[in-house]
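In structure tokens below, several structures.
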Structure I
Amino acid sequence: MHNGIIDLRSDTVTRPNTEMRKAMAEAEVGDDVYGEDPTINALQEEVAEMFGKEAALFVPSGTMANQICLKAHTQPGDEVIIHPWAHIMRAESGAGAALSSVQFRPVGNPDGSMDVKEVAASIQSGENPHHAPTRLICMENTHNFAGGAVVPVEGIDAVAAVAKENGLAMHLDGARVLNAAVVLDVRPDKIASNFDSGTLCFSKGLGAPVGSIIYGTKNFVNRCLRFRKMFGGGLRQAGILAAAARHALKHNVERLAEDHNNAKLLAAGFEEIKHLSLPKGMPESNLLFFSCGHPKISTERFVAGLKEEGILIGATSGDVARAVTHLDISREDVEQTIAAARRILNN
């Protein structure tokens, strides 16, 4: 349901359907700061089991989830190995520096993965007083700015082996980790098995209106609970939101494959149009990055032209724009978008 507007800016723009709203309206609630919201407690137990961890903690947003985990894993002055395009470093307003006083050491490949040898060479023991000690390795799956790339389990395992050998913790920014699980056709706990902590966002492809979750050991999650309070994320009768997340987990996971197929359909259509290109290649999940090389129409102007046709695209970064398929985008919407692109570029 999009009232005539095809909104491809992000999978965060989805709106709860009638069934999800009903679940929210009927949710049993309590005060979550006291640990008394039964719907939140049930969600946390379900997610912990899904990812093979001891405990989980519901939080307001994906950024807060990542930053709480950074805070819980590190001390001020520590160093964190992270992909150079990681959302934690690139799109969370410098929170790692401001809230945890950590510095990042970027390590990574264009496909969102990390080279094991480069990771190993980047680790600082802390014995040399000139160097910040490495405490944590962060990975992202799917990897947003790598084109929604899916990092294979084998790639994660290889990095995790280096982390274990050096006594480092591992954190997964798993905002869209269920997209990765669907693409890889594995259980979520398979992806999460070597991570000490991880996150999942309910308000992206899963279609819930608000909320993310942290998972890990009981001790780690208890530590995160304190930092959730410190960062202003204490929740009261938020079972209303947790009910939407539980509904999403029950009904909107397997259907993520439809979003992936629609992204591939859009990419194939764009590839056939002269002057459009895919700088990050064919999408593996639901994110498509594209550029317009028309001599008289920039990518920004092309995006503006789509807007005039009632089609919204994410803001451009340089000469690259991003389109995201989600549960409110149908195959017909994709076909209309391709047709509009042809009209704008006259081919």
Structure II
Amino acid sequence: MLLNDFDFSLPEELIAQVPAAKRDGSRLMCLDRASGAIEVCSFPDILACFQLGDVLVLNDTKVIPARLLGNKLTGGKVEVLLVRPHSGAEGEEEWLCLTKSTRSLKEGTIVQFSPGFRAEILAPVEAPYRLVRFEHSGDFMELVEEHGHLPLPPYIRREDDVSDRSRYQTVFAREKGAVAAPTAGLHFTEDILQALRDKGVEILNLTLHVGLGTFLPVRVEDIKTHRMHSECYSIPQQTADAVNRARAEGRRIFALGTTSTRALETAATANGELKAGRGDSEIFIYPGYRFKIVDALVTNFHLPKSTLLMLVSAFAGRDFILEAYRRAVDERFRFFSYGDCMLIV
């Protein structure tokens, strides 16, 4: 299976640069795998697609303002992007980071973000990351919240602003640690979630801290040789018990987003039992994969040749997905993180 098998033509003006005026104001494309039907409607119409006893599993990760802008002691500008914590010496805050500057950063370089908040660039580690040690007075994450910027995806060609602090975050975000949002969840409001509960839908949570791997391009032609970057996940015992009970009773499991899907499928046993606990997900789902947990998927529209497009192609069939994407382009749907939504049943 080749990388070009997952390519499609997308006009640049369809890449959403800002969210819809209302959180639930996006459009919705519904795909029925059994009939091959494709329906275009509005996002609130998703309520009609659920029935009593369905389970919706959402990812409660919270995006941190992981983009830190500072200066070397010599004055040069440096950008440090937090990726994930690293186990440093006791009392030290060390992270794997991406760094950007006009000149390559030497080991030992000091980057100042504010008085009392700076970083030392340590030895290179696994490419493309650098190990960075932070020196600070006060709580580290409070300083990140104060001085950091939300790391908007590279296809959003503008700087983040104050509105992104809420709109590039789900209403159910709780657990800090992601550097990218689980974007399918951005459409859901408290009212829609409550309407689902009133309809008898069981809403469960898990956590998968979305990493930069979601944006990194696939660089191999034979996709089977691609290796995913690791992302931390946690599945509560209550969620595992409820999912296993629903499966035993023949009720449908809806995954809210590809991130929830990856966590669920990573933690599934061979016979389809969901195991609670923490771990690292490196699962790569592409056509031929047999899903063990997920029966329906809520997702956004994804980049050409991306691992996320491969995942939804595995779930619904590559030809069906590419047909739906061509329809979305014709219908002028908005694409990617701040774009419109898709439901696959």
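Taking mean count of other Cβ atoms within 10 Å over residues 62-69 as the quantity of interest, name the structure among I, II where it is greatest. Sorting by mean count of other Cβ atoms within 10 Å over residues 62-69 in descending order puts I first.
Looking across I, II, the calculation of helix-only ellipticity at 222 nm (-39500 (n - 2.57) for each DSSP H run of 4 or more, over all residues; to 500) that yields -5500 traces back to II. One of I, II was used to compute semi-axes √(5λ) of the Cα gyration tensor in Å, and the answer was 34, 27, 17. Which one was it? Source structure: I. Looking at Kirkwood radius over Cα pairs in Å, for residues 54-141 alone for structures I, II, the greatest value goes to II. From I, II, which structure was distance in nm of label points 7 Å out along Cα→Cβ at positions 22 and 310 = 2.9 calculated on? This figure was derived from I.
Read the figures in this text as sums done on the coordinates, not as results from a lab. All of these numbers come straight from a predicted model, not from anything done at the bench. Cβ atoms are built from the backbone, for glycine too; each structure is taken alone.
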